[in-house]
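What follows are several structures.
Just so you know, all these numbers are worked out from the coordinates, no wet-lab data involved. What you are looking at is a predicted structure, and each value in this text was computed from that prediction instead of being measured. Cβ atoms are built from the backbone, for glycine too; each structure is taken alone.
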Structure P
Amino acid sequence: MHKQLFIPGPVDVRSDVLEKMATPMIGHRGSECTELQKSISGKMQQVFQTENVIVLSTSSGSGLMESAIRCCSAKKAAVFSIGAFGDRWYKMAIANGKAADKFRKEDGQATTAEEVEKALATGEYDLITVTHNETSSGVMNPVGEIGEVVKKYPDVIFCIDAVSSMGGVDIPVDKWGVDFAITSTQKCLGLPPGMSIASVSEKAYQRAKTVSNRGLYFDIVEIYDKVMKNYQYPSTPSLSHMFALDYQLDNILKEGLENRWARHAQMAEYVRNWASKYFALFSDPAHLSNTVTCIANNRGISVADLNKELGKRGMQISNGYGDLKEKTFRIAHMADATMDDVVKVTNAINEILNL
């Protein structure tokens, strides 16, 4: 039985989008591929609200996250973490031999602009990373406010992980001054996993050119150069994802970005209200995610057992992540999910738990 997914990725993918994955192959060095990537870039620039160069990577979002911190930090990186996925960026820095400091907040709390200001004022850092939307705790960082601080430090490269939010919420990359913004196909964009997308500024590109030992597969200079030359890639891209992405971007733009953001906000509000009535919200209410809600398990239910029962009804939610397992559970509301969907899953939980 297919289970409708209410987990923070992968998401349910529309059948017409899946069908595009079966489009016959074309040569990845030919003009057809150039036109396909050019089409994707123009549409993705609208989603990212940027004039920066769009690059694709046949990898999860982690690939381009690693590229950003390895290629664009020449001195020392400041990694601002509010959960498991911020911690992951720090692990990448250390694994790549990069000097880095981690500024870790308690789970459920957001990074503040004041904390970023304090760190950058030391002059120690030439790159910062911020998780826009932390799925482990359902927190959305105030990246716009942080961006205003980073603008005071023109030598600092500003990187954000928007893997679980781009396409679901308003992220004006250029307005916020983001140099390297990263997302993935399997979250708010509503595609299968396997491809990541980033907008890369000229500033980030120029910094990377000064950095030695950038690696090979994720060398952003080589990728950027190839895209600028003919909208192609150094290695073979996932053409199947590109066909589906080009098609799905048409769907997203047809819905309208503001309409899409509003739908995500409406679903989030509904789930939060439900969670507050029957359980409690885990995270800081001033910085809640519009794509996934993290719920405190204050009733002491077995989340694993709840998911088994939901599975019998053709649905699946997510347990807490890492140390938050069984202490919390998460309901995602992203991509092409609707209000009817979130009403259905919360009603099913009420029925199973006799709430």
Structure Q
Amino acid sequence: MNPDHKHYINGMKILIACGGTGGHIFPGLSLAQELKERGVSDLLLVGTDHPLEVKLFGSFGIPYRLMPVAKLSANPVEFMKFLARFTSACFKSIKLLFGYKPDIVVGFGGYASFPICKFAALMGKPLILHEQNCEAGLANKILALLARRVAVSFKDTIKTFGNKGVFTGNPIRKKLLSVRKEDALKYYKLDPSKFTVLILGGSQGSRKINEIVSGMLGILDAEEKKAINILHIAGIRNIDDVRKRYEGSGVDGCVCDFVEDIGYSYAMADLIVSRAGATALFEIAALGKPSIMVPYRFAGGHQYHNAAALENAGGTVIMDEFGLTPQMLKEKIFELKDDKAKLRSMSVAAKKFAVPDAAKRLADCILT
């Protein structure tokens, strides 16, 4: 890099709008880390006032601002709440843009990033979008009309955005790739001789997955209980109920509400049962972890398309939550546990599907 370009990058001000869910936040934080390493010293993160985001942004060491947002709803009371908070977010976005004066705005989609990305583009700021999911979300479809480029996680998504589309993959946290399995098992104090299953329900947990796994605990026989460890990340809303189901179950495991440093959780897993949000999917793929994906079928059904892309590549098995029973999940887990060749082939396929340098590709897209 020539000195003039390095000086140009160091003087840039980049605003990253990445709030709403963990699926939007973690790629945004990964990009911010990459940009910092490139020499961009003036970064600003924008998210929502959700407690999870306050905690994550606060621990990252980059300035951040929080916007009041609410999800669009057909319920009259909830709609009025949405309208009031959306209007407030619009005014705060305009004020922030005039105050911070970013050179570039990067949006990660979702209802949380819409107001500030919209007004940034209308004020003439270069807008770069990132679409995490295989099936593009409504916010990014609308904002794409105003954007210079739209980076996508899945190759098939490029066609949605025409000549603005750029394939980068989904940025993942670098530190996830450096944790050793033996260290992770010691961290969680789990038996290394057992087959270890990680249960993930997304950043806020999944009531459905929690119910199915909790039910599965009651139908494991003595030998099956001896054969496995379970690390269950249940989400803060359901943590107490899930912990009660594990107590006295005879299953060697650990139940958490949310794990910020999830690298240890991934590293110790021989098999992962997960929702199919793009961030979790690409992290699982980058680590070469065999998985069972139970896509969330609502919110536009985008998780099913995410999981289908990885399943078609051979890296996961989809189980539809409609009709899924504890017995069915148990049988699939133990079927895979006993099929080492299948686990190896899934691992190889997942790694081939992954884009471990996605943050670098996205930073290139923004800075060139």
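Look at distance in nm of label points 7 Å out along Cα→Cβ at positions 12 and 276 for each of P, Q: the largest one is in Q. A value of 15.5 for mean count of other Cβ atoms within 10 Å over residues 116-123, calculated from one of P, Q, originates in structure P. Computing P(r) over Cα pairs in 10 Å bins from 0, in percent, for residues 68-179 alone across structures P, Q gives 15, 52, 31, 2 for structure P. Computing Cα extents along the principal axes in Å across structures P, Q gives 65, 54, 37 for structure Q.
Structures P, Q were compared on mean projected area of the Cα convex hull in nm², for residues 172-307 alone, and the highest value belongs to P. Taking distance in nm of label points 7 Å out along Cα→Cβ at positions 76 and 340 as the criterion, the top structure among P, Q is Q, with the largest value. Looking at relative contact order in percent (Cα under 8 Å, 6 or more apart) for structures P, Q, the greatest value goes to P. The value 2.4 for distance in nm of label points 7 Å out along Cα→Cβ at positions 60 and 140 was derived from one model only; which of P, Q is it? That value comes from structure P.
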